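Read-outs throughout are calculated quantities, based only on the coordinates presented, and are distinct from any laboratory measurement. Every value quoted in this text rests on a predicted model; they were computed, and no experiment measured them.
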Structure P
Amino acid sequence: MKIYKTKDILNKLETCIRYKHPFSHIRFGDGGIKYIHAAIFNDKDQLDIIIKKEGIPRSKILEVLELWGYYARQADFIDTPEVYFTDHFWPRVKGPGKSINPKTNERLLMWKDLYNRAEFDNENYCNPESNYLMITRIGDNKNLLDIMKKRKIAIITARPELKNPLRKFDTTIIEIVGHYENQYKNSFKKVVREIERTAKDYDFWLVAAGELGRIYTGLIKECGGRAVDIGFVAEYWLGEGIHPRMSSYLRQNWDNSLELYLTYVGKKYEEHI
C-alpha cells in the first residue's frame, strides 16, 4: 500500500496551481473515523458528541457521510491511519508517555472496513498529519509556506484573526462559526454559495472547518478550485502550539514561527514523510 509523501502532495498542488487544474486534499483523521463508525453503527452517544460539537443536525448525519464519500472518491489525496501502525511514522499517542485511548485505537484499526462502508474508493493515501508536515521544513523541499508566497489564498476558518500572523501573504478570510456554535445552520449554506461563486478566483484555498470542512474542500475542487485541509494548523499559526501528541517529533522553527522542524526523534522518519 502506497502512502504519498508530503512533497508529492505539494508538488501536485503546485502543478495544479500552475495549470489551473482542480485539486483537493482531504483528511478524515480519527474524528472522521469515529463519525463514520457512529453513523453506520448508530452509536447514539458518539453521535450526540459530534452533533453538539460540529453543529450537524441529526437529520443530516447520513447526508454528510454520503457527501464525504462522493468527494473522497474525487480527491487527489485522502489520509489513512495505517501509517500509525508501521515503523515508517511515529505512533498515535495522546502526548509524551500517554497512550491513545483504547477505543480510539480500536476504531483506527477498523479504518479500511469503515472507508469501504463509506464508499471512499480512493487509494491515493497520505499521512493524517500531512497538515502539520506540510508546514515543516524537511531538507531542501518546498513547504506550504513557500507555495503561499505571491499567491492569492482563501481561508475558511472560525478564526478571522489568522489574517494577522499571515499578513505577509495575500489572504481572504471566509469566516465560519466555531465548535458548539451550530455551523451547519449558521455558516454552511453561506460558505457553499461563496465557494460556488469564487472557487476559481484564488490560487488555492486553505480549509480549517472541522467535519463540514471536508465537504467544502471537495466542493472547491468540484467547482474548479484547489483546496488543502489544514485543520489545527490554523491554531498553531495563531500561537496556540501544536497538539501534545506531536511535541516529541515536531518543534517550532525559531527562524520562522509559522514553520515547524523535525526534532532528533522525528528525523528518523524523515525519508518516509
Structure Q
Amino acid sequence: MCNPRRIQVSVTRRLNEAWQREVSRNVSLAENVVGEARVRQSLDATLGTPAIMALEMALDADNSGWTPVENGYRFDVEGGYVIYLMEERALEIVASLSDVVEACGEATEVLEGTLEDDVCVEGEGKYYDDGWGGQTKDKAEKAAQKDAEKKLKQAAQDKIKEAQSHAESQAEQDVQNQARIAAEKNLQEKVLTRREQLAQRAQEHLETVGVRCRQAFHEVLAQGYKNAILAYARRNGAVDLHTQDEGGIVDISFSLTT
C-alpha cells in the first residue's frame, strides 16, 4: 500500500433560484397618563387687599411648604394639589390620578427575490493504485463528484442566506418604523381611553382632595394673618405680646399704650 492519490473535480453551475423571507418586528411603548378634575374658587369676595397681601407674603416664605410656579404658588396633597393664582386671586383645586399605559405594535413584510449567480466548487476523492480497502479510482471519481454536489448545494444555500440577510438589513428599518407607528397608534388610543377613566375617578375624589387643599390654604392664610398682626403690634410699640398656636387656632394678645 502507498500514499493515496487524490482526484479533484471542479463543478460550475449557474444558479437561478427564487427565495422568500418573512421579516417581523415588534415595538413596545409605555406612557404615563394623568387624569384630572378641577374646580376654581375666587377669593375676592372673602379676602380684602390687606389679607391678600399678608397671604402672599406667607406663601413666599421659605418654610411655607408652597412652591412658586409660573402663575402663583402650588401645594401638593394626597391625591392632587392646589394652586393659588395670584392674578386671578383664586384657588384652583385639582384631583389627580396617574397610571402607566403600555401598547405593542407589530409589522411584517414578506421579502422575495431571485438569486442569479455562478457557483464554482471543487470536490475531492481518494483512491489507491492497488484498490486497497475498495478505494478504487472509479469510486474516487464518484466520491469527488458527490463531494462537489454537496459543496455546490451548501454554496447555493449560503448565497441565498446572504441575499436574504442583505435584503432584510435593507428592509429592517422600514419594518421597524411600521411597527413603531402601529404601537404609537395603539398607545394613543389606550391613553385617551385611560385618561378619560382616570378623570372620571378623579372627579369622584375631588371633594375629598378639596378638603385637604383648603386645610393647607387656611393654614398658610392663618400664618399670614398672624404675621400681619404681629408686625402691626411691633410697629405700634405693643407690650405684653403673647402668641399661642394650638390645634389650628392662633391666639394673639398684646397691649397698646396711648
Structure R
Amino acid sequence: MIVESYEDVIVLSGELRSNFWDTIRTAIALTLKRHPTGVIIDCSGITHMTPEGGETFHDAIDFVAEHDHARIVVAGVSEKILEVLRSVPEVRSQLPIADTVEDARRSLDLLVEDEDDEPKKKKKKKKGSEVREYDRVIVAVLSGDDSDDELLHVTNEFVSTLPAKVVMLFPIIVPRNLPLQAPMPEVEERALKAIEMGKERMKQYKTAYEVRLEHARDLPTLIHDVAEEAAADRVIFAISRRSPEKLEEGVKLISLILQKVACPVMFVRGKTDV
C-alpha cells in the first residue's frame, strides 16, 4: 500500500489487506492541520481490499470525528471496493462517499466562514461600525427555493424595528440509507446560492448574522436543536408557493415544528397567483 498526501487529499494505492490505520494516521492528522474542514481519501488507486483492510476507514472515521466541524469523505471508490466497505458494519453506515475528489472538496468547503461573518458570541458594535447592536436572536430557515426571498424580507421587517442577530440555517436533510455526512451535490449547490443571497441581504440590512449549514435526518428536530443552542427569540420558516404539492408538504411540517420548537414560530408564504 502506497500513501501520498497533498493539500486536503490522502491518496491510497495498491492492495489494502490489513488495517493500515497506524500508517495513515499521521498523514490524516497533518492534513487536518492544513485543512480543518476535513480530509478526502482518494481510493481510485486501491486494487484490492479485504474486510480487515476496510477497518482502516472505521478508525479514520473515529479519528476525524474527534476534530470539531471536520468531516471525512472518500472518493473514487470502485464497485468491487465498495462491496467490501459495505461488508464492514462500522463503515457501511458512516462513511460518506463522493464520485470524485472534486465533488468531495466542494462538499467539504461549502461553508467556510468569511472574515466578515459575525462570530457566534454576541457582540456590541464598535465605534464607527454600521452593524446595529442586538439583544435578540432570530433563526431564519432557508430552503434554496422561491420562499427564501419572502423569508428574508420578513426577517428584515423584524430587525429594522428591533435589532437582532440572524442565524441563517440551511438544513440538508439526508435520507436514512446514506451516512449523515454524505455529500449531496444538488442540495449543496442550492445551499451555496441561498446562503450567498442571505449574506448579501444581511449586509444590506446592516444586521449581525451567523450561517449554519447542518446535516440532519429530521427537520423539526434540527430546528429545535439550533433554536435551543442559539437561545432564539423567534424562528421564521417559509413555505414554498411554487406548487400545491410543496405547499401541502409545508403544511404538514407546520404541526411537527410547532410540536418541537418552544419559542415563537412564524410561518411565511409569499403571494400566489390564486
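Out of P, Q, R, which structure matches 12.0, 33 when Rg and Dmax of the Cα atoms in Å, for residues 33-88 alone is calculated?
R
Can you say which of P, Q, R returns 20.5 when Kirkwood radius over Cα pairs in Å is computed?
Matching structure: R.
Given a value of 31 for relative contact order in percent (Cα under 8 Å, 6 or more apart), point me to the structure among P, Q, R it was derived from.
Q
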